[in-house]
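Colleague: Below, each structure is written out as structure tokens.
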Structure 1
Amino acid sequence: MIRKLNNIFEFFKSTLVINLVVCAVAVLFGGFDYFFVYFLSFGFFMSIGFKELYRKNEYLFYTNNGLTKIQMLIFSYLLTCCVTIVIGLIIFLTKTLF
């Protein structure tokens, strides 16, 4: 069970980099208000699309460790939602405190 969670977290970390790059471009052109929308939708789907096109062989590693592609996508999206909530809370607290 711990090994599966570690593999899911590694998959999530590999999608997070691409997601943050896409969101950084959105912040530069549209302002910080669009960050959360792009982070949860467009950035996540862009990172999954990148993995589908350029890193298909990595799915074999995760499948051999007992994970399906659907499991990885669902848990990765849930972790993305959790990261979005944490970032939103941090921004909200810094705006109200300072």
Structure 2
Amino acid sequence: MRIPKTTKQFRRQYVKMSRSGNNIAKLEAVMKLLIRGDTLPARYKDHALKGVYHNLRDCHIEGDWLLLYELGTDHDGRKMVIFHATDTHENLFG
């Protein structure tokens, strides 16, 4: 089990995606898998990012809707997952 953390950006985008008609339950299902420490099924196209985002991973919730997250440990060595952002590819990476 991982400790979940969210960034301010993620929280704003979560509300935005929810209000824009996206099925937020799909995002929450992926988040639950990550919190439990499960490997994401291949359909989510989970992969590590490169360059300035080298410490992050992204996965496809559906279509062009992405979730950016980071796996790590806190100062006490407990496993955690940080949810950084969720939006379209264009809005996240320009």
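Every read-out reported here was derived from the displayed coordinates using simple, explicitly stated rules and does not represent laboratory data. Just so it is clear, the model here is predicted, and its values are computed rather than measured. Cβ atoms are built from the backbone, for glycine too; each structure is taken alone.
Colleague: Out of 1, 2, which one gives 1.3 for distance in nm of label points 7 Å out along Cα→Cβ at positions 14 and 54 as computed from the coordinates?
Modeller: It was calculated from structure 1.
Colleague: Between structures 1, 2, where is mean count of other Cβ atoms within 10 Å over residues 30-37 highest?
Modeller: 2
Colleague: I've got another one for you. For which of the structures 1, 2 does the calculation of helix-only ellipticity at 222 nm (-39500 (n - 2.57) for each DSSP H run of 4 or more, over all residues; to 500) return -29000?
Modeller: Corresponding structure: 1.
Colleague: Quick check on the output: 2, 13, 21, 22, 16, 11, 7, 4, 2, 0 is P(r) over Cα pairs in 5 Å bins from 0, in percent, derived from one of 1, 2. Which one produced it?
Modeller: 1
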